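Chemist: Presented below are the structures under discussion, each in the form of structure tokens.
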Structure I
Amino acid sequence: MNELKIFHYGDPVLRKKAKKVKQVDDDLRQLMAGMVETMVEEPGVGLAAPQVGVSLRAICVRELLSRDEDEEKDEDDVWGQTWCLINPVITKRSKDTQTGNEGCLSLPTLLAMVERASAVVVKAHDLEGNEVVIEASGLLARALQHEIDHLQGILFIDRCDKDTLAWMVPDEEDERGYRLDPTTMEEAVERFDRLRQRESKQ
């Protein structure tokens, strides 16, 4: 098991501008392996190195193939390709946008609506040092923008419609298995402060 600790909202590492990776080596590959495992276990669509306490420009993302809850699928059929991207840069954004709910493993159970470019082109390097170019749309484009924001110290709550902030609360009576309880930025900050205080005592 190589699962890593996720740093939560309020930790200074999440607000730092991450440093450029100068060398792809075994230490970096080990970090990325842990990030992928952590992303899968949580589960999440993406993860940035600052979220595991490492201020480097490295992210991992994976493609969600299907969100149809009525159709039974094996886990391997739901997820597509996984990318480990070093020093990723968005080189092109579409003019048209999409607005959708976003969450973050560093702000557990908090959701809000965020407007993003509908499609992006991302240039990066892989774990072999090769240049890669990803043309993404839909959820993958959203995930890439979200994770690259992390490298700038930007969180989804900085870009969201504050009136749509809500907690994702388990609810068996709801067909989705959860309900959304509206909240405020102030309440969210207080809750994450309490979470970090509990973690610091463990």
Structure II
Amino acid sequence: MSGTIVGPDGKDRCRWCGAAPEFLPYHDTEWGYPVDDDRRLFEKLALEGFQSGLSWRTILAKRENFRKAFRGFDFDKVARFTERDVERMLADEGIVRHRGKIEAVINNARCARELVKHEGSLAAFFWSYEPADAELAAPQTASTSPGSVALSKELKKRGWKFVGPTTVYAFMQAMGLINDHVAGCVVRSKVDQARRRFRRPARRSA
């Protein structure tokens, strides 16, 4: 089976984006483009954690509700959440009401603040795990990679939760650390161009 489908403009795209109407704009304008904004990075890793055991369609449909519930994924604000906030979200039908995942995001917000103190930014830390050129040369088909395993291990070491290698790999794909648009996808070359123009953030020197 081909890895592409023909989009409404007659151009080929990754097959997965044909599974739901809302996937097409997400695929064309977000997925795979490099991101260096700490809030967006934190949001995506949080949402990938919520996706565990569910479909991305479910999470994408609820994304705006998640943003409201988690104060725009400002991790400085989320880090100050209390049990009252947990109960508020458990009563919120607009999000996935899973106590463990909600509490993990709050925990991870506190970990994110500590990470920024030591690394300068989340972006600098995450982008230090960008795969080497040899690994980037061809699209990946696996659900994990050496880089996602290493990043997952380091995050867990720093106290983060719901950050297994598969979750981290999906995060790396979406945030542009890897260009996993399949060969023949019209967006793949656009992402390549964006990655070439992208200035990688540097980690803080020891």
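Chemist: Comparing I, II, where is distance in nm of label points 7 Å out along Cα→Cβ at positions 5 and 37 highest?
Modeler: II
Chemist: Suppose helix-only ellipticity at 222 nm (-39500 (n - 2.57) for each DSSP H run of 4 or more, over all residues; to 500) works out to -8000; of I, II, which structure was it derived from? Working shown, then result.
Modeler: Working: I: -8000; II: -15500.
That value comes from structure I.
Chemist: Here's a follow-up. Quick check: 1.5 is what I get for distance in nm of label points 7 Å out along Cα→Cβ at positions 29 and 181, calculated from one of I, II. Which structure matches?
Modeler: Only one of I, II returns 1.5 for distance in nm of label points 7 Å out along Cα→Cβ at positions 29 and 181, namely II.
Chemist: Let me ask you something else. To which of I, II does the computed value 0.10 (FRET efficiency 1/(1 + (r/R0)^6) of positions 149 and 173 (r between Cβ atoms, R0 = 25 Å, to 0.05)) belong?
Modeler: I
Chemist: One of I, II was used to compute Cα extents along the principal axes in Å, for residues 53-92 alone, and the result was 29, 20, 17. Which label is that?
Modeler: For Cα extents along the principal axes in Å, for residues 53-92 alone, the value 29, 20, 17 is produced by structure II.
Chemist: Hey, mean projected area of the Cα convex hull in nm² derived from one of I, II reads 12.4; which structure?
Modeler: Checking each candidate, the match is I.
Chemist: Turning to a different aspect of this structure: For structures I, II, which has the highest computed value of relative contact order in percent (Cα under 8 Å, 6 or more apart)?
Modeler: On the way: I: 21; II: 30.
If we compare relative contact order in percent (Cα under 8 Å, 6 or more apart) over I, II, the biggest value is for II.
Values quoted throughout were computed directly from the atomic coordinates according to the rules given, and no laboratory measurement underlies them. Being a predicted model, the structure only gives us computed values, none of them experimental. Cβ atoms are built from the backbone, for glycine too; each structure is taken alone.
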